[in-house]
Structure P
């Protein structure tokens with residue numbers, strides 16, 4: 001699956017985002033972040049992100065929102081690229097970069113460098129810490 005990782009400010013330029021917004025009848029990209037988006041945490045700063053896929057599951061777009069503007073954008077893209085990485089056969093390879101952490105309220109609160117991911121489904125986040 002082809003993956004694009006983009007800042008929410010540039011999301012309107014992405015075809016898949018525009019198609020999704022039209023289908024959902026929304027005008028503002030920020031509406032896609034309503035509810036509980038996934039969270040990338042870098043040095044204690046939180047960057048919200050969501051992923052959307054086309055119906056054929058051949059391409060997806062990851063949109064991130066750094067409300068604090070305290071995180072280096074290159075680091076955001078690097079970490080999200082690692083999280084969504086796949087090998088030549090299409091198998092997930094994020095486990096090369098992330099460790100699975102037990103999903104508890106305490107671990108969620110204390111997550112400084114990692115990802116809290118629920119993929120737009122359910123109420124519980126899966127937690128992953130950076131290996132490096």
Structure Q
């Protein structure tokens with residue numbers, strides 16, 4: 001699972017770390033909570049893998065449950081869900097175009113996808129704030 005951070009102005013997402021999921025022990029949730037505290041995170045964004053039709057399938061249900069479990073650990077920091085449809089596909093294509101293939105690609109896909117998810121969320125947030133500021 002890739003983890004990324006934004007700069008303090010919420011303009012640019014950058015990679016931080018890739019964590020191994022630990023569904024039984026929850027060590028990934030503990031590590032995320034530690035990172036939230038260490039980096040003074042004010043909001044957490046979790047990718048929501050909707051189907052191509054925009055529906056919630058099994059993966060989206062799992063992401064929603066994961067976000068809820070994370071929210072319990074990082075409260076009062078809010079945890080938001082952000083549509084991540086096709087993020088991994090887009091990232092894989094970009095990496096392949098740049099000559100990163102096979103095992104090397106798999107090693108960075110989650111990290112690059114985390115950056116893409118956060119950057120898309122930051123960009124949408126900036127557009128929403130700009131619209132609200134328009135007269």
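A value of 1.1 for distance in nm of label points 7 Å out along Cα→Cβ at positions 6 and 78, calculated from one of P, Q, originates in structure Q. Tell me which of P, Q gives 14.0 when you compute mean count of other Cβ atoms within 10 Å over residues 38-45. Source structure for this number: Q. Among candidates P, Q, the computation of relative contact order in percent (Cα under 8 Å, 6 or more apart) that gave 26 used structure P. Identify the structure, out of P, Q, from whose coordinates distance in nm of label points 7 Å out along Cα→Cβ at positions 22 and 62 was calculated to give 1.9. Value 1.9 for distance in nm of label points 7 Å out along Cα→Cβ at positions 22 and 62 corresponds to Q out of P, Q.
If helix-only ellipticity at 222 nm (-39500 (n - 2.57) for each DSSP H run of 4 or more, over all residues; to 500) comes out at -18000 when worked out from the coordinates, which of P, Q was used? Answer by label: Q. Quick check: 8.3 is what I get for mean projected area of the Cα convex hull in nm², calculated from one of P, Q. Which structure matches? So the calculation was done on P.
A short reminder: the numbers here are calculations on the coordinates, not readings from a lab. This structure is a prediction, so every number in the text was calculated from the model and none was measured. Cβ atoms are built from the backbone, for glycine too; each structure is taken alone.
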